Structure formats: C-alpha cells, structure tokens
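Down below are the structures I want you to see.
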Structure I
Amino acid sequence: MNKEYVVTNLSEYVNIIQQIANNTKEKGHVLWYRGHSSIDYVLLPSLYREGRKVNVVDDDKDDVYTNIHLSENMRMQHYHSKNYQFINNNNLNSIEWLGLAQHHQLKTRLLDWSTSAMHALVFAVEKQIKRKNITDNTPCVWVLEPQVLNKRVVQTFIKGENIDAIIKTFQDTYNIHEQNSIKDFFDKFRKDLSNDGSYKYIYLESDDSHDLQLNYIYNLAFFDELLTYAKNNPLSVFMRTPVNPLYLLLAKYYIEGCHLPSEEQTPLAIIHPQQCERMRAQQGVFTIFPYPDAKRGKDAIDAMKLEHLNNCKDILHKIIIEDPYCMAKELKILGISDSWLYPEAPIVNSEIESKFPL
C-alpha cells in the first residue's frame, strides 16, 4: 500500500521528507516529488487521462499500433512544426521534443516530477499562494523512490521471455547477416546475466554516495540517440562498438512501444535534457509510461495508474496537506512566488505589477 502522512505546516512537511529519506528501500538513493492540488488526482500522464480508451488502428501488425500512438504522433508533428523556430538547438531527437512539449502543456506519455521537495509543495498549494481558482480540494505531494522503481523494471526486462520479444523487433528490420550479429550480441548478454558478472550492465558497484545516486537513473534521450545509431550502423553497434545491451532493450520498449509478455506495464523514471529555463527552474524529471497494450482490453489504461501498480505501491508516499492556506502563507513569507516555477518574462512582469499597482 502507498504510505500516507498528514502535515499542516512547513516544519512538519520537512520532517516527513526527512523521515521518508531515512527509511527508503535502498540507502543513499534519491527521492522525486510531485505536487497535486487535489488528493483525488491519479498518477497518470495527461495523454492517458479523462477516461481514454485504447483502440487498435491496424489489426494486421504484430506490434499493435493504437489510437494512443496516433494521438501522440499527431500532437508531436504539429508541436514540432509550430515551435521549431523557438528552440535554440533544433537538432533534438524524439524524446527531447516530447519533454519540451510536456513542459508546455501538450498531452504526452510523460508524468512530471521534481528533484526538489519544495518545488513539488509549491505546485500542490499554487492556487492558495495565488488565491485564484481556489476549491475545497485537499492538496498533496507524492514522493517516489525512482531508483527502486527502475531496478524492478530492469529485473522484469532481463527475464528471458521479455528479452526474446524485444530482440525479435531488432532482428525483423535487418538482413540475415546483421540478424546473426544481433543474435550473437544478445546471446552474450544472456550469458553474462547467468554469471556473477551480470551487474556490469546494470549498476555501479561502488559504495560511494555519489555513485549510489547515479544507479538506475537513466536518460532516455541518450538511449534514443543510441537506438538511432544502431539502426543506421547495425554491424558497428552489434559487432564492434561497446554498447550496453540494456539501454537498447529499454529504448525499444519505452520509445518505440514494442510489447512484452510481462503482465504489468510499469513506467520508467528518467532524467532529461533541460532545454528550457522552465525545466531547469522546476528541477524537472519524468516517469515515461509505455504505450498501453490494446490486447489487455478496456482496462488497459486504468491498470497503469502508478499508485495501483504492484511494483510501485511500497515505494510511493503520499503527503496530505491538511492546511494548504497555512502552508501557502509560510511559503510566501519565504519569498516563493510564481516566477519561482515559471521564470518567463510575462510571469515576472505580472509579479512586479501586483507588488507595485498604480
């Protein structure tokens, strides 16, 4: 079950965060935070909310292409077209564009988190700070142990049946000579997994506190570049270039959407290139949800709610803000305002005008 805590003020909130940090599943690991203005909001990305159903677009394909694939694809085509000129570095891959779109209110498979407990708290009581659009909803902050989540994802991925399913998606796009190289590449990976040395693909074995905080935290944009290079240079990647097979497996599943035999579809916790000031200001990170499997029927999306997944229940903590007005008042005393989250000129200008009205 998700662990719940109730706090009234900032001091209690900080104490609970410290308590959660002291009792994490893995000592020395990081925590991620997400603020909700209502305790009733679910942990699903915006593309999957509002009762979305999963429908098959093409029945003839083994890797089923659904309305979710199509919806994301069409949104990103239009976002890319209309915002290309505003991005300083236009040489972005698909996942980098997805992250930008998420931070500018486009519906995606990404769910926002922050590495900052304070930023998440401000998101939770943002309406009370502004004193606008206030409802009777009780806010909360979710706390996630991302490294434990990803460790469990990896444990699922290295099961034989899952590796078989993803390797097939690699082999189907190459000629016979290249397919043999791919088979040899992943056969070596399987052999390593059966030996004591399997950890070399998974985590840093150092006990250094900094190394512990790096383990199991992945940059999917880096994987996207690696996957593209593998498509264009298969013999180089699968025969000569030192490449971590796990990265290719994760990229195939979370970027391209191939299906796994495993029963539970679990998101992956990822860091992301911070291409804009808003992402940097909010210390933004994400969980990326896999494409829902249409074969699972009408409950495909509902079964993906983070708080309901067996892999997540014991590593999710819910901090309920019992008195959001008190919390908002304390935050304002500390000088926290809209521009703390949204450092764009219109927001900053609005704050100036509100402080110095004519």
Structure II
Amino acid sequence: MSQENSIHPSNHHAAVSPTTSRRAIAICGRNALAPSLRRQLARLGIECDTRTDPRRAAAQLRSQVYDLLLIDDAFPPAIRAELVRALHERDCAGAAIWLTESASVAETVAAMRMGFEDILALPLREEEFAVRISEVLRKREQLRRSAERLARWRLVCRRLNQARHEAGRAIEEAVSDRDAAREETRRQVAEAATASEFRTLVRQELDVESLLRTSMEYLLSKAGPTNAAVFLDNGEGKWTLGAYVNYRIPRGSITSALERIADQVCPSVASQSGILRFDDVADFVNSVGAEAEPLADQEIVAFACRHEDEPLAVAVLFRDRNEPFADESAATFDLLREILAAQMASVMRINHRAKPQWPEEAGEGCDEGDWNEAA
C-alpha cells in the first residue's frame, strides 16, 4: 500500500500522517474560523480551501475531489444538505463534518440523515480535532477500499456471468449441432435403407408392367394411401397411361381427366426436374378442363422419372386435401423416382436386346457357303 493513500496510526486514536496527500474544503460563515481550520488541518497534512459563498463552494465540490467537507453552523439546514449532496455527487468516499457551538438531539439526528460523518463542537480543541478528523478519514479510507473491492468483485461477477452465459450458449449450440448431426445421420441412414430396399425389389422386375406395379406398391407404403397415375412416353412424343392406383377415385370416373392430363400436363412435368406440388388446384383443373372436376378437392403432386436427363415416366399423385402429403414425402419421391428411372432404362435395354434380329447382308469374311453350313 503506497504512503500517499494510507493513514498511519500512532496509537489507539489514529492520526493522519504529514506525508498523506489530502484535500479539504471548509465553508465558513464565521470569519475567525477559517484560519484556525487551515492551520490545524495543515498539521495533519491536509490542504484546505476555504469559502464563504456556498453556491461557489457547491460548484467547486462538483468539479473537484475533496476528502473532507467542513461546514459551520452559520448556514441553514437546506444549504448544508445541498453542499453534502454536491460532495457525494463527485466522490461518495468524501466525508462531511458539521461544526457547531450547540446542537440539539433532533438537529444531530437530522445532520446524520443529511450525510454528515461527524459533528464537532466549537470552539475547536486541537487534540480532539486531530483525533476525530483522523478517525473520520480512517473510516472513509476503509469505505473507499471496500467500495473498490466491491467494484472489482462486481466486475468479476459480471465477467463470470457473461462467461457462464457464453458457455451456456456454446453448450446449447453444441447440443443443437449434435442433434442436427444425429438427425442428418438418421435421415441418411433411413434414405440409404429405403434406397437399398427399393432397388432390391425393382431389380427383380424385368418387364415394365411388373416394375410399375411393384414401384407403386412400395411408394404407397412410404407415402400412405393415395391415388396415383403413371404415364409412359410411347416413343412418339405422346404420353399414355401405364399404371393407375385407385385409393378413393376409380379409374373409370376420371378416364377423360387422365387423358387430358397425359396430353396437357405430362409434357410440362417431363421437362422439369423438380417435384411439383399444385397448391392452387383450381388452376390445375381449369388448365385440364371440365373433365378434371373430380380432382377439385384433391392435393396433387407430380414429378418426372428421368434417367440420363431423359424423361421415361411421369407420375401424378393425388388425394383428399384434408389428408395432405407430408413434407418428408418430397425427399422420398425424389429418392425413389431416380431408382425407378434407372431400372426402367435397364428393362428397356434388356427388351431391346431380346428382340430377334437377322443381318440384312453377310458381313465381311462371311459368304453364302458359310451361311448354308451354319444352317
């Protein structure tokens, strides 16, 4: 602890060290009191400014730091209270002392409530004055140090609290990231299992009709009961119905609508790579025509099955709008349609190779005699 901020007691009644740098301001209405205060405070190592105008003194208290404020009883209580407030606005560790010739119990209590640290009797007695001033400064020094420690602890607590909140946020983010990673892993595992299961099923089908039937059965097991129509390209740019699944709308009741969908909807869907969800079914019905009226209360989803950027099939699924498709269904449709398209392409290649072909003419190195012998 440095000397300039310390008070060195020489006995039970502490005295202020002459080397301690302290400042006091005395507001005196008694002319003879100011020189006595300066002299006695100087012996205690305290520099003292004296003022007679309380307004100027209040302004000085608000602009400078003082360890002591001394006021005599020449000023009324309202002025004394204003000066004490001015002292504490600048530095709460400053001490106020009231100097009075006589004070009643009520006046003493009122002075303490104003914020006076001590009340000294006039005329001043040097030994008592030194002891009382030293004791006031000692207590104020302890208060100052306690305030500094409290401020440091409050700062530490704020930093610890901030660190706790940051740690909490970091933990929440880590847990969220962990849960998201787990959910993503679960989704990927589920997709891989679904893809593997579906691929195993469709690889056993070597004709288009069986392939479509197996695919629709599996798709319905994942998406739930739904009406579904699958349209195939006939090779001439026209789309024809290849398979139909009846959930609540028999095929016979919408035959005309399916034909119009094949002509007007399938070419557009086949040219797009995404999963289409017709939120405004009224527009869909209007685009198809009056034949599509039975679909007015349905939710409709359509997508193309593409292989190597070639559309091989178009699927149109629809069911009551009160039983909408789950958002997760889009990922399922996207996964299955790719596998279905790949298997359809494989079936088409197999069927194409299975067609009997006879060479129109003998190739090089093969003459008629060779063909006869082979026959």
Identify which of structures I, II gives the largest calculated value of distance in nm of label points 7 Å out along Cα→Cβ at positions 36 and 116.
I
Ranked on distance in nm of label points 7 Å out along Cα→Cβ at positions 84 and 292, which label among I, II comes first with the largest value?
II
So distance in nm of label points 7 Å out along Cα→Cβ at positions 148 and 260, computed for just one structure, reads 9.1; which one of I, II is that?
II
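One of I, II was used to compute Kirkwood radius over Cα pairs in Å, and the result was 22.1. Which label is that?
Here the read-out was taken from I.
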Please state which of the structures I, II yields -12500 when helix-only ellipticity at 222 nm (-39500 (n - 2.57) for each DSSP H run of 4 or more, over all residues; to 500) is computed from it.
I
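Tell me which of I, II gives 2.8 when you compute distance in nm of label points 7 Å out along Cα→Cβ at positions 140 and 300.
On the way: I: 2.8; II: 9.0.
Corresponding structure: I.
When distance in nm of label points 7 Å out along Cα→Cβ at positions 252 and 308 is compared over structures I, II, which one is greatest? Working shown, then result.
Working: I: 2.9; II: 4.3.
Largest one: structure II.
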Comparing FRET efficiency 1/(1 + (r/R0)^6) of positions 172 and 268 (r between Cβ atoms, R0 = 41 Å, to 0.05) across I, II, which structure shows the greatest value?
I
For distance in nm of label points 7 Å out along Cα→Cβ at positions 108 and 332 computed as 9.1, the structure of I, II it came from
II
Kindly point out which one of I, II the value 10 was derived from, the read-out being relative contact order in percent (Cα under 8 Å, 6 or more apart).
II
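Values quoted throughout were computed directly from the atomic coordinates according to the rules given, and no laboratory measurement underlies them. All values derive from a computational prediction rather than experimental measurement. Cβ atoms are built from the backbone, for glycine too; each structure is taken alone.
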